[in-house]
Structure 1
Amino acid sequence: MRTVINMLSEAAVTFRNDPYVVQKEDSGWIPKTFKDVDKESDLFARALIARGIKKEDKAAILSEGRRNWVISEFGILKAQCIAVPLSIKLLEEEIPFRLNHSESAVVVVSENSLDKILNIHSSLDRKPLVIVLSNFNGDVLERAEKAGLQEGKDVILYRDFILEGETSGESTVTELDKRVKDIKEDDVVTISYTSGTTGNPKGIMLTHLNYYANSADAVQSFYIPEREKTLIILPLDHSFAHTVGIYVGLRRGLALHFVDARGGGMAILRNIPGNLVETKPYFLLTVPALSGNFMKKIQAGVAAKGSFINGIFTRGVTAGIKIHRDGFRKASFAVRLRYGFDYFLARKLVFPKVLSIFGGDLQFCVGGGALLEVSQQEFFNAIGAPIYQGYGLTEATPVICSNTPARHKFGTSGVVLPSIETRIMKDDEAEAAPGVPGELVIRGENVMKGYYKNVEASSEVLRDGWLWTGDLGYFDEDDFLVITGRAKALLIAADGEKYSPETIEEAVINNCPYINQIMAYNEQQKFTSALITLNEDEVKKALKSGKASTAEELLTLIKDSFYSFKDKSSIPPQWIPGTFAIIEEPFSEKDQLINSTMKLVRYKVRDFYMDRINSIYEGAGSDIMNEDNIRVLKSLFDLKD
């Protein structure tokens, strides 16, 4: 039977005493083996059954990645219940919809996110049992009592819940055995709610077979030696980390180390660098925002070493990019001869010290979640820590294709996984010609069961066994998939013509160092515009070097850099932004303008800055050198006229 629980059972035999989930505590990194996880998840399941939790009841998990997150989910599944993984980045007001819609009977929560649950508990349609994973601060039960929850009845510590499983009667053991034997491939494992970039979230139902098939494909595509290590930086509710972390970990006997979460969100960010050095991961899962931050810190750190070291480094990176090109077609002998010495010198003297920040054993990273800029791919490949861009969506469990160490091309999303069928559709009935973008449609055992309680939305994207992804793309001449944007996020000109905003945004970001974020905009207007936020560090460097001294000079510099992509891209002239508006504050999760996977929530950005957008089309904002842009630059950088 192709189920998650069978995968766990097999791993508990094959990798019996090897570490599986590893967490940092006061005494160091403490592992639980595959055998430990199998046994402890039995106890968790028995406690659920003893509490009267029924088959197909839902249990939400709201926590940072940690050992007991994984064990709890396996326990939920053994009890034939359904897990509802929730992002710790959710705002308090976003949680009730998910808990009410899923009718969750249980909420497994970390002490860091407990207050979010306590504050909304009384308003929920169904009052869930709250299981708190840990009590590092020692005040968990006191906080729950103040919120009106009774210990033992409404809230319980994880350790005490496991004790309930140990002391449960023989009838509970018998019932658990029956439930485990009754698990079917088509049973739902998780209901994962979308991040809501286009409105209310939908609950994506993923089955045992979905996870079994996608993790098998991932192992077939990527060679990872058995019993290697990784540091799980991404949250476990993220479908990428869920499949490639937890379930690929079962297949390869991987030791999953979790970033030290004691102290909450800010502590996690502070702990990542130290945890990398301590755990020495073989590979990492990452998203563009995270790898982009790594790249900036590496560049700044090397620059601080002085001009001599920085010179070797920057020339080495340039040489590596020239030699490796797009990763698929290598450079000519003449290019390798010209740049070979610079690359050799950097690889001997500087790059190894740079890579030590990742622990020293890192072989590669796999990128997902959003489009990874080509410049990042080239940079990390040059220094010896390649990031292989993949593509997928939660509805596909989530991996559809990926670049791999054996076969990769920068700027693409890689090669489709072995068991997945694909089509590129021009419209609802006709396939697009080779090399012509259209909507990507897939079929395979990784395709979701549907959206929970939403037949209409399910039938819209699931047709005759095919999943219509809503993403636009094409296969290039070497069979690499190139994703060009979202079908429903298209720019629409006044004449009804459509174009992908991501194509424009990537071109600008890749060529203009002064821009941090960009959103292209056109909703049936005469021309396209853009909202941008600035990379303040790069702008300050430009000011310090004398490239500009007044707000007008700086705006001209940014303008020229913004349009530097024009000669390097094939974007049709009518879609090149006619102007841009500089926004003072970065688009942030705090304002709900980006979601938990760092993607722009376009309609929210539009609504939030509608006055500024209107000024572009109705006032003087159509001229880049307008007063609003000048005012923002003066404010940000204390500039004079």
Structure 2
Amino acid sequence: MEDKRNTLPENAQRELKPGEEYKPLLDSGRQWAEVTPYSVFIGLLMVVIFSAAAAYLGLRVGQVFEAAIPIAIIAVGLTSALGKKEGLGQNVIIQSIGGCSGAVVAGAIFTLPAIYILGVEVNFTQMFLSSLLGGVLGILFLIPFRKYFVKEMHGKYPFPEATATTQILVSGEGGKGAGTLLVSGLIGGLYDFLVSTFGTWADTVSTTVMGIGQTIADKAKVLLKINTSAAVLGLGYIIGLKYAFVICCGSLLVWLVIIPLMNILWGGQVIDLMNTGVTATIGEMSPDQIFKDYARHIGIGGIATAGIIGIIKSFGVIKSAVGLAVREFKGPTKSGDNAIQSETKDLRTDEDIPMKTIVFGIVIALLAVFAFFAFGGVVNNIWQAIVGLLIVGIISFLFTTVAANAIAIVGTNPVSGMTLMTLIIASLILVAVGLKGNAGMAAALIIGGVVCTALSVAGSFITDLKIGYWIGSTPKKQEGWKFVGVAVAAATVCGVMLVLNKTYGFVGDQALVAPQANAMAAVIQPMMNGGGAPWLLYGIGAVIATLLTIFKVPALAFALGMFIPIDLNLPLLVGGAISWYVSTRTKDKEVNDARQNKGTLIASGFIAGGALMGVVSALLKFFNVDWFMSGWNAAYGEAIAIVPFVALIAYMIISSMKVNNNGKDN
């Protein structure tokens, strides 16, 4: 008999009480349709379509979109239209396989185009292996930590993207929140579409909209900005007030203290920390430029240090994972003797790929990385290949947990910051072992590409596994088919990249935008030719992260705030404040919970609608369909943007508050 439940349990997003158990939608005691010819075919089709689209748009117009939510929407629509029985389990597999597209695209286009930009030769096989091996390592390194992140830390992380995607999948089964999700999705999608396609109002409001604000920005370098997107507001609601506040504190430290202080101390000086040929003084730069060239690196140092501290704190978990692997080789393991092993291992929802297989897989993958580096034209000799292997293995393994943590907290993977740090470390080490110039740049970028893809895939995969945990999928099936999705995505992305390079190129007047890859190239070129890195700024970030840890402030969330632009952080605080407000207005816990859940549905709709219409808007831009009212937007955009943004907030609050303890509107 099919399980008819179509809404997540009440304890899905809160910490469990002592002795309380989370029971997923799909009963763990029976088998459900998950991996079927239909779900695999549609999942792989989504990988090809969205890998090509994301790579094409990301490189051609500089607009990268997240594919997971649009894929979930398509999966629900197709399954419903075709009348598939037990569609929920199959839709999870479709979304999990299809989600490989965005992760592999991010890993590839952040680094590999920089090889072309620097004028270094590269072939399809090298690019494909860089993406494939990175993706495989990301999956293998994450699996031992699945139970820790999705089960043992249940309710302690908000998992914003996983929450939105799960709401879509569940509501697609006829859940009671389907109507709310649909209406809010239409509102959020239309709202963001009007902004991005027509420029009806500005997507960002800053203090420079007033004359005095512009003067303060020019003279004192003090600037505040807030993004008015419905999707980002919804993300803030799901993240919640606690983490949103910490993130914003990091952002405000950079924009209200560090950037103005840099202007006071070094306003008349030209500071070129990386020997990139900077000629402007700090005082001549805008706050945005100071953030991009200097202050953002403090955030990178903070993320790296917070990550290392997190790794040290998680040593017990890492030790348990390694210990479990060792014990599996020796024989049966005693139940309950480590943090990761589950006492209910016989349940379908606790089945992972066996640890023996994971260990063998990691060994084979690392040997393949070594062979690729040594015999694939990446480095000059065996010694350099060993060095490259150590860089990839150590950084990928250690920062896998950092990527998963970041996704669990804010739904954003700081993979570009961690990859930048990897490139700098790799460049220093490769130069030390005699690999410089063009050969050194190519080697560092391919090594960086492997690490970048590993971290991107690991971060994306923890979202898929959390979705599966909430719904009741079989982790082993998600894990196994993820490898296939990564392979197809790697081939698609690299093929598209070769075609785009021949058609448009990455340098010249008609060059592809590729903003992240250009940034990577700008950093690595001087280092391979005797330049340096902004170690002072990294050090400041490291000190800040260390002090935060001492005072028990979440250092990674704070550092993410320093790294991510402030206009994307302030709306998180607004969304978090709405979440707090609607869930604390009465003394009746059931009513508060019902309102909180209604708001989560609305927020998920905003994210889904914004993501879907973002794809449509990007496609229109690519096909040169220009409906943007530039003159209107420049003259009135910022002045009127606050009005629809306040209306969006009001809708969110009023609609959430109109529910009783049964989750129904009053």
Structure 3
Amino acid sequence: MGKTLTEKIIETHLIEGTLERGSDIAIKIDQTLTQDATGTMAYLQFEAIGIDRVQTELSVSYVDHNTLQSDFKNPDDHRYLQSIAAKYGIYFSRPGNGICHQLHLERFARPGRTLLGSDSHTPTGGGVGSISIGAGGLDVAAAMAGESFRLKMPQIVNVFLTGSLPDFVSAKDIILEVLRRIGVKGARSKVLEYTGPGIKTLSVPERGTITNMGTETGATTSIFPSDQITKQFLEAQERGDQWVELIPDGDAVYDETIEINLNELEPLIAEPHSPGNVKTVKELEGLKIDQVCVGSCTNSSLRDLKIAANILKGKTINQNTVLTVSAGSRQVVDHLIHSGEFAYLIEAGARILENACGPCIGMGLAPETDAVSLRTFNRNFLGRSGTQNAQVYLVSPETAAVSAIEGKITDPRIYGKLPKFDMPKKFKVNDNMIIPPLTPEEARKVEIIRGPNIKPLPEFNPLPDKLTGEVLLKVEDDITTDHIMPAGAEILPLRSNIPEISKYVFKAIDESFPDRSLAKGGGFIIGGDNYGQGSSREHAAIAPKYLGIKAVIVKSFARIHLANLVNFGIVPLTFVNKENYGKVESGDKIEIDLTTIKSGKVNMKNLSKGLDIELTHSLSEQDLEELMVGGKLTLIKQKHLK
């Protein structure tokens, strides 16, 4: 029986376990990436482990999230990150150079390699045939220290593409179609592996768009084969020597198959407030819009901006609509300038933003009150834009550009044929904004620079046999990490200051939560299905831990958040019978007996209602060991101090 591409790469990196679906495995990590919103904490954790240099083949620190410098906090963090990179053998991509996923695809991602990133959209690297997985910062710090990455062996779904895309339909519409079919929970514990004749029609940047936003399905990662299309891309980036052909066997067996005929696709749109609320653009045509944002790690490639520029050529955006453009890298901007297409954007009225995440992460350009914002981004969670009552829709660059001209949601096919544009045979390669690692001898002389906002890590102590306290909050299904630990210009600069950032936990749901939690000595959270979906931000676990949260009991967890809870000693438990979710309310006093946790079953007493409720978990022996000593960092430090 043949193997899938996913199985082939995992097998060559397998340290523990087997390819049996759902089994616990550990894999070797070749590359890591961090960005500045999660990187400060990841490197504080790496320092705490106590080794002299990263143990990976390649590690890169990008600055792309917290680039708004309204006071000293963000630039201080950037200075800290640059000194850390110099000290420990890490590449450093300077502020303004571009967005981590776009840059990594251009300059570092390699077929057949494993990449672990402290950002949930790390699967962008799957566009070149890399197993690229998003994780919490502590997992990335551990990988940099040479530790394997542990996960459940995922099921593998064959997304079989046929045909080719019509004019004004793009890769964004392919992944929106996947989301329309399976939603934001449909690929949990799965890998989406793209095959079929249709993949030959998609360039690497288009593939990257699809693997990037595959994160929103809950997938562990997404991947395309490394084929002649990949080879052309790597050669154009002066990395042709890194290419290797990697394809699934002809008789590979998949756990599921999704078939998509690209000929039949039309422009799609995700309504507020979920990437899974997908409709056709035609269904919403005519809705007045106030803002259009083109960019983000999903749609900021040269191809995407060339399309937008050529649609806008010779036109002016609607007088009641603001258009912003944020390129994914300096390479993209350089090409647009030399081709003259950058002028098309400026002359049409676009506001040109820095090569960074910007409005996607709520870092500036918040929409006005009650605005409708059309964005080429990957998430439209409530309040993520920085404006609580804004209505954010997700679309392709084609739909965004045409709608910006019209001032309303518009099916871009009304423009007839897609404007012609040329992609370069060779990209302009200039890595002068990426600082390479120092030699070990030079690195030893480097002093780490810490600003006053960078605070030490909190203590993580072993867990007792019994947890008692009050249910402090009960929430519904699909709670995101944005709900738990918001982003935005006010909060992101506090990422290296846990006491301060903890004041914003659950701000969008219950502003009293932090004070109540501290006053009561901590307690418990009750949640529904898919708790913790979205960003990999481990602050959604560290900050609740600082507030005293002892356990989170839900119907089901999102993968990365579950791992982050374990990493910081918060017990993640699920209801054996989901109907028991209705038998626990905010304010109830509960007691959880952990003495039986190794059996997979845990008893919870609802002392307020006199009920016994059975709970379970999906944790491995390694997870349980980490959890009971207070978290992963404690265990790794013990190992490296021996």
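FYI, it's all coordinate maths here, none of it is from the lab. All of these numbers come straight from a predicted model, not from anything done at the bench. Cβ atoms are built from the backbone, for glycine too; each structure is taken alone.
When FRET efficiency 1/(1 + (r/R0)^6) of positions 563 and 587 (r between Cβ atoms, R0 = 25 Å, to 0.05) is calculated, the result is 0.05; to which of the structures 1, 2, 3 does this value belong? Going label by label, the one that fits is 2. Work out which structure the value 6.4 belongs to, where distance in nm of label points 7 Å out along Cα→Cβ at positions 27 and 435 was derived from one of 1, 2, 3. Structure of origin is 1.
Of structures 1, 2, 3, which gives -12000 when helix-only ellipticity at 222 nm (-39500 (n - 2.57) for each DSSP H run of 4 or more, over all residues; to 500) is computed from the coordinates? Derived from the structure labelled 1. Of the structures labelled 1, 2, 3, which one yields 32 when relative contact order in percent (Cα under 8 Å, 6 or more apart) is computed from its coordinates? Answer by label: 2.
Looking at distance in nm of label points 7 Å out along Cα→Cβ at positions 115 and 499 over structures 1, 2, 3, structure 1 comes out largest. Can you spot which of 1, 2, 3 the value -0.39, -0.82, -1.21, -1.33 was calculated from, given it is log10 I(q)/I(0) by the Debye sum over Cα atoms at q = 0.09, 0.13, 0.16, 0.17 Å⁻¹, for residues 171-394 alone? Corresponding structure: 3. Structures 1, 2, 3 were compared on distance in nm of label points 7 Å out along Cα→Cβ at positions 163 and 251, and the highest value belongs to 1.
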